[in-house]
Structure I
Amino acid sequence: MPFADELIGVATATTLERALSGAAGRPMPELAAASAGFAPLSLRERSDVLRDAMLTDIGGDYDHLAATVRAAAAGALPFSGWLIWPVTSAVAQKSVDDGSPASFDDALALLAELTPRLSSEFAIRTLLLADLDRALPIILEWTTSPDEHVRRLASEGTRSFLPWARRVPALVARPDATIPILDRLYRDDSEYVRRSVANHLNDFSRQHPDVVVATAKSWLTAPDDHTGRLVRHALRTVVKKGHPGALTLLGFDTDAELTVVGPTLDLDEVAFGETITFSADISNAGPTDAVLAIDYVVHHMKANGSQTAKTFKLATRTLAPGETISISRSHSLRAITTRRYYPGAHGIELQINGASRGRADFALLPAVPDGTAEPADVNEPAILER
């Protein structure tokens with residue numbers, strides 16, 4: 001997540017307060033004071049503070065809040081960027097608190113109006129949690145909007161696992177609920193929209209991989225110039241997991257006759273912060289070309305002594321009959337923010353077209369006090385044909 005000070009800081013709070021004060025014709029004291037407590041807060045927490053201050057200062061019912069927001073949006077003062085996050089959150093929360101269908105529908109309309117200024121994808125989750133079945137038919141109509149930001153909101157705001165956003169359990173349990181939205185958008189003119197569609201479909205890979213493959217297959221029966229690329233992006237997780245239907249759909253030969261030597265490691269023990277290099281030879285022993293998705297899996301030690309696997313993309317290659325390629329890769333074991341390393345048994349496994357093709361184990365040693373520098377070419381693959 002970006003640094004909070006860079007996105008929602010004192011200047012953001014001041015700009016929001018001025019815009020809303022101008023629209024309401026009176027001071028907003030809670031907003032004016034809200035940034036004083038920002039220092040220890042995360043980005044989301046800062047947004048929530050401004051949302052709550054805004055709701056207190058404006059007061060009244062949903063209609064009053066919506067009128068104030070629309071007046072600020074129509075005014076001459078700046079009203080865009082990250083200050084929109086607390087605004088849309090306030091709109092969504094107030095409409096749910098109001099409880100009327102009219103407020104709910106108007107809140108969706110207002111989020112669509114505001115989303116070109118900053119995406120309303122986080123705020124819309126409040127409405128989806130409150131009444132998914134009422135929201136989805138309205139959101140489906142956004143797919144015909146002339147504004148790409150609104151069309152993207154239809155896809156992005158309804159993702160099962162939208163980053164930074166609140167989970168909507170019904171979206172996870174019911175992938176069929178949002179497929180009609182994606183069906184309308186997968187051939188959208190905007191790359192911005194199409195990428196959201198691919199990410200939305202990929203989200204289903206966690207619990208509903210067959211839905212991902214079936215939907216992608218249906219799109220490929222009526223493609224445009226961009227559909228192939230979109231489908232490959234949408235299938236990236238199920239391909240890494242070796243889903244046979246996904247591999248076949250993308251043209252990979254799950255029955256390829258291969259001879260694999262390796263993977264071979266350059267070290268049996270690796271110090272924390274260093275790198276390990278592995279290599280392997282892959283030969284096509286069959287009578288026809290073999291289209292291969294080559295990945296590798298790192299099996300990391302967990303705190304409880306078990307292992308967890310992480311798959312990394314290596315290469316896509318087509319091997320003629322009798323052809324051999326040599327592959328190698330250096331993998332860094334340096335500290336990163338998204339993983340905690342534990343000393344002990346680790347492994348590197350070669351995966352081709354979703355199937356394991358050999359594994360080699362090594363030991364990760366405890367961190368040394370001064371650390372180890374990472375080579376500049378770490379994690380760059382080398383593919384040599386012979």
Structure II
Amino acid sequence: MDFALDDDQTAIVETARRFARDVLLPGYLAREAAGEADRALLREMGGLGLIGADLSSEHGGLGTGGLTVGLIVEELARGDYNVANMVLSGSLMGRIVQDFATAPLAAAALPPVVAGEALLALGLTEPRGGSDAANLQLKARRAGDGYVLNGEKTSISAAAHADAVVLFARTGAEDAGAHGVSAFHVPLDLPGIARTRFDDLGQTIIGRGSLHFDDVRLPARHLLGDEGGGFTQVMRGFDYSRVLLGLTCLGAARASLDETWQYIQEREAFGQPIARFQGVSFPLAEAETHLTAARDLCYRALWLRDSGLPHTAEAAMCKWWPPKIAAQIIHQCLLTHGHYGYTTDLPHQQRWRDVIGIQIGDGTEQIMKMIVTRERIGRMALQY
């Protein structure tokens with residue numbers, strides 16, 4: 001694997017880094033207090049080519065690979081984890097729509113996402129269980145030239161303010177399992193849709209919540225791919241999003257670590273910078289090592305993806321280990337700043353609260369380890 005970036009990647013990384021440093025970071029704490037996604041900010045990022053860069057030029061994207069998207073979200077997360085997460089969503093759901101929607105639907109739905117004018121949510125998790133994605137209860141019943149949707153999705157990122165959702169619903173019999181699940185592009189302004197918002201510990205501007213569907217009528221042209229093929233679509237997408245989520249967490253940790261290296265050179269105790277004390281510097285050296293290893297793991301997984309090679313196990317590794325490492329690093333940075341680090345004046349506490357949510361959502365550590373085990377020894381892994 002070549003670790004060198006090409007000219008286009010170098011240019012877009014510099015753009016994302018400047019935007020994160022000059023625009024996102026100064027407003028990171030204030031945006032949490034506001035509690036809402038800044039649409040003007042999203043439109044500005046869209047104008048810079050930072051959203052949906054991997055989508056085709058036909059739909060407003062740059063036609064890059066997944067590795068470039070990883071570089072973008074990592075840099076943006078150094079300024080604001082939550083904004084980077086929204087950019088990630090544009091690529092994950094955007095690719096599902098691009099790959100499976102009809103040409104007219106993709107042409108109408110994707111350019112606003114890439115331009116930062118519309119937000120797409122992923123509607124998968126249901127109240128009865130988030131990890132059992134094959135056993136969905138929300139129903140999409142055929143009715144004339146369309147479908148009628150009934151049921152609930154919960155723990156949905158951007159549920160509070162998304163414009164549309166890539167929704168996974170049961171179109172087949174309940175005993176059909178994964179084969180009875182289909183995917184739809186659903187505008188969230190349709191009659192019969194209600195939203196609730198959760199009061200979370202972190203990730204405030206992401207707006208996690210529930211979506212309720214009560215006899216919602218949807219034209220058949222909003223079906224994504226073949227009826228009954230939705231489960232395969234979402235599982236393929238998860239191998240991508242798991243890596244990107246790992247990188248957003250590492251971007252946040254990178255910011256705290258950089259700030260803490262600077263702090264220990266300036267803070268003095270006993271007449272000298274505290275950087276000279278091994279008890280202060282060695283934990284940061286360990287953090288630097290773990291962050292570098294976790295980052296390389298993520299970029300190797302994206303390289304495998306862009307090369308058309310299997311990467312399911314690597315993606316699962318990226319979902320459980322980098323978020324865990326990131327939370328530990330940010331916690332150490334907070335402690336190194338002493339009681340000042342414990343205040344809400346500094347961003348370490350918010351970064352820590354933001355990244356620990358990823359240790360729960362989109363697949364827990366235990367589920368990811370089951371996937372790694374299954375990829376190594378097959379279905380025997382499920383029989384204990």
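All of the numbers you see were taken from the coordinates with simple rules; none came from a lab. These numbers were taken from a predicted model, which means no experiment stands behind them. Cβ atoms are built from the backbone, for glycine too; each structure is taken alone.
Structural remarks
- Entry that produces 21.1, 80 once Rg and Dmax of the Cα atoms in Å is calculated, selected from I, II: II
- Which entry (I, II) yields the derived value 15.6 for mean count of other Cβ atoms within 10 Å over residues 224-231: I
- Among I, II, structure where relative contact order in percent (Cα under 8 Å, 6 or more apart) as derived comes to 10: I
- Given 13, 45, 36, 6, 0 for P(r) over Cα pairs in 10 Å bins from 0, in percent, for residues 88-231 alone, calculated: source structure among I, II: II
- If mean count of other Cβ atoms within 10 Å over residues 72-79 is computed and equals 27.9, the structure in I, II: II
- Structure from which 0.70 was derived, FRET efficiency 1/(1 + (r/R0)^6) of positions 32 and 264 (r between Cβ atoms, R0 = 30 Å, to 0.05), options I, II: II
- Origin of the derived value -16500 (helix-only ellipticity at 222 nm (-39500 (n - 2.57) for each DSSP H run of 4 or more, over all residues; to 500); candidates I, II): II
- FRET efficiency 1/(1 + (r/R0)^6) of positions 296 and 336 (r between Cβ atoms, R0 = 25 Å, to 0.05) - highest-scoring structure of I, II: I
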